[in-house]
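In the part that follows, the structures are each spelled out as structure tokens.
Bear in mind these aren't lab numbers, they're just calculated from the coordinates by the rules spelled out. What you see is a predicted model; the values in this text were computed from it and never measured. Cβ atoms are built from the backbone, for glycine too; each structure is taken alone.
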Structure I
Amino acid sequence: MPRVKRGTKRNDRRKRILNLAKGYYGTKHNCFRIAELQVERSLAYATRDRKQKKREFRGLWIIRINAAARQHDMSYSKLVAGLKKAGSGVNRKMLAEIAVVDPKGFASLVASAKSALGTTAAPA
């Protein structure tokens, strides 16, 4: 049986892994066997954290919307329910942005949510 030396395939694979490991501390960036383990773990963390990033931002938007809604004597849940009843297609990301950048626009959204729920300006 002839001897197989692998050639460029092996070199290309090593180079790809070591390029991904650039900037790692100690032997994790230059020792292939250790770098391979660390790159695999790092890619797993990256996949996990892309999901967590979405989760954390949604929580941040909800906190911002709640804080702005409470300034208009309304809770977050009642605001969202009122907007849904009013047929507003504004998502949480845009609501949070409006709350921070355009308080008057947010006040009009709160007013439309209150009118859809049939409540007056009484505290929630």
Structure II
Amino acid sequence: MAIRHFTDLIVWQKAHQVALLVFRLSKTWPPEERYSLTDQARRASRSVGANIAEAWGKRRYEASFVAKLVDADGEGYETEPWLINAEAHGYISQAQLTELRSLLAEVGRMLGSMINKPASFVAKR
């Protein structure tokens, strides 16, 4: 199947799944966490997919494409400590944290593969 849009990328689909799960779980977090933990976890998790989309838009230039993928990977790493904090405060279960960390690791591996071998994704001129 040809990839015509960033939404066709499995890595974006998985990143989107993480963002949706973080949003759903964070709906139950206490109001006092709204401007700290909740917003930070939601923003970081959403930024993974947003950076993948931006990378797709910049794929004409390999260096720009790779730079945005690196940003996406960094946002995945930023998401993880927010989730660890959520679990430490009892806002999510250990099983939920494990599931999210597993998904983030999978996204990270996929991004790493794309970063190391961008040629098949970069638009031909």
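Tabulated values for the structure
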{"read-out": "For 30 (relative contact order in percent (Cα under 8 Å, 6 or more apart), calculated) the corresponding structure among I, II", "value": "II"}
{"read-out": "Value 1.8, calculated as distance in nm of label points 7 Å out along Cα→Cβ at positions 14 and 38, assigned to which of I, II", "value": "I"}
{"read-out": "Comparison of I, II by FRET efficiency 1/(1 + (r/R0)^6) of positions 30 and 94 (r between Cβ atoms, R0 = 41 Å, to 0.05) - largest value held by", "value": "II"}
{"read-out": "Mean count of other Cβ atoms within 10 Å over residues 70-77 - structure with the largest value, from I, II", "value": "II"}
{"read-out": "Read-out distance in nm of label points 7 Å out along Cα→Cβ at positions 6 and 54, computed value 3.7, structure in I, II", "value": "I"}
{"read-out": "Value 93, calculated as volume of the Cα convex hull per residue in Å³, assigned to which of I, II", "value": "II"}
